[in-house]
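Structures incoming, each one as structure tokens.
Read-outs: derived from the displayed coordinates by stated rules, not from any lab. None of these values were measured; they are calculated from a predicted model. Cβ atoms are built from the backbone, for glycine too; each structure is taken alone.
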Structure P
């Protein structure tokens, strides 16, 4: 670290932690290269998924069908030797279909029976909740409890989920008929909103070639669950200069139309801004990004890069904004651009 930056942080990384950062950077580079064997493009999505995993956050993936969301998530789990589970959310899905339940089983001889807990698909390291907005609120709440508490409660008994634990939920932005949109309080539990765009023309040609030929290759196992847990702990220890904390707080407070620091153009467009959890995820996301790219401390550019996926689903637009065709992502991008211009 430079002398100018050293006075802005309260702690430094040890030599072992510096070496671990270098190892994580190499592992992440290998991960991107390995995923490139089956996934065309999506470099930004891969980076944001990795940030969520190593920051112990969850992500909401927004994109039309056919953008390889399921394939990408399953291959990320494969490269890290993590248990992967996919849950297709439907209107008739019940909480016990996710968490599991007690069933009466015959044990031993003599016809003796007792209840035995059968684990549901939530008991995995990476869980893909496909079209989460198609399930009723009661079922959504069961998943969100597991996300927050890292355990499930069935018939009064608690069952811990084995770490690492990452939930990636998808929503189809096109078809909303018969869906149950997630309330803002539940959206706030997701670290990132990752929006997937259509591939470029060249990327779509590559997709056509790869998916209509031979079978997909098996990917190498680059990390173990134990290594993932070690790197998750390492991310928490990445130093953050004092002015980065101040910048993150200032950025989040500017999203609140009732606050004194909110810009005038924002006030008629936003009903509610981001809460304190946004600040936490800005810092954690910046820490994870810095570590993945081999930096030994958080930089302003790390905060800027994670700001839009952190803020977008936490900004509630007004009817006036919707009438003008201005969405939350556009507002978040403008706030980030203004903050960058002021630096």
Structure Q
């Protein structure tokens, strides 16, 4: 039986921490559950999940639909789209069965790529390799989650770039039903016509839109950068020694001085989230690339690991820790001891790539 490989290439960078990554996990589970009720999909579809942040990791190798169980997705640092594409191409080379004189190989793989941010690596060589050797042999659908990702750069690797405008739970549910319908339609077509092809479900609603790529410069090269749509900070709990991320989302508002016709920019607290040590397995080596001043941040969390009142305390070693009512705090980063107190001054802290 010829397989229809379906890859989910999922952005698990720091900006996805919290509700976004949970909704993607739930969405993958709902896709698998629905596909198992479809006889054509059950007969042909094999599924793989690759997660990417600064580095990439194969979470689930290609496996038949009835044996697939949705895994827990990790979180990592950075959004290395170029490295993710290189990882995917290598996996396609090793996992996809090619046609030989004796038998037919797999059908064209369908790849659903989900991302909510902008690349933080150099994508040019990976994009060139993809377009030269893999683009015509696969069906890639790139979906941006929210309005922060760069749809222009994704148009360099596929003509199917879509945007999920809202990232509330209801929009995510509808979106994953659309993904399921697209897989079912493609699987049915393959089973009936024996022809490769991607048949996406209609986009006829307000929550999902296909990007018009005819009006953008697909040759534009973007510099290596930090995703400025979010400011994410790495911290460590002094009691549990566990790492956590403090996530802020950019917001732009009209200035109170309306006569100057300018906007003000700051980052509002979105939440604080414990992370596992596998965060570092998916994080690109150098994180100390940019600073942000605390005057740009609105809201400070409690520690999500131990509940300490101050989840954003700054040690002299330059790291963020949590503090509570103890007289002397021992920094879990450097081991130094100090007395902490509240203050009104602003200071610079290191942010991750987002």
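A few points about this structure:
- A value of 17 for relative contact order in percent (Cα under 8 Å, 6 or more apart), calculated from one of P, Q, originates in structure Q.
- Label whose coordinates, when P(r) over Cα pairs in 10 Å bins from 0, in percent is calculated, return 5, 23, 30, 22, 13, 6, 1, 0 (choices P, Q): Q
- With respect to FRET efficiency 1/(1 + (r/R0)^6) of positions 13 and 93 (r between Cβ atoms, R0 = 41 Å, to 0.05), the largest value across structures P, Q is given by Q.
- If helix-only ellipticity at 222 nm (-39500 (n - 2.57) for each DSSP H run of 4 or more, over all residues; to 500) is computed and equals -7000, the structure in P, Q: Q
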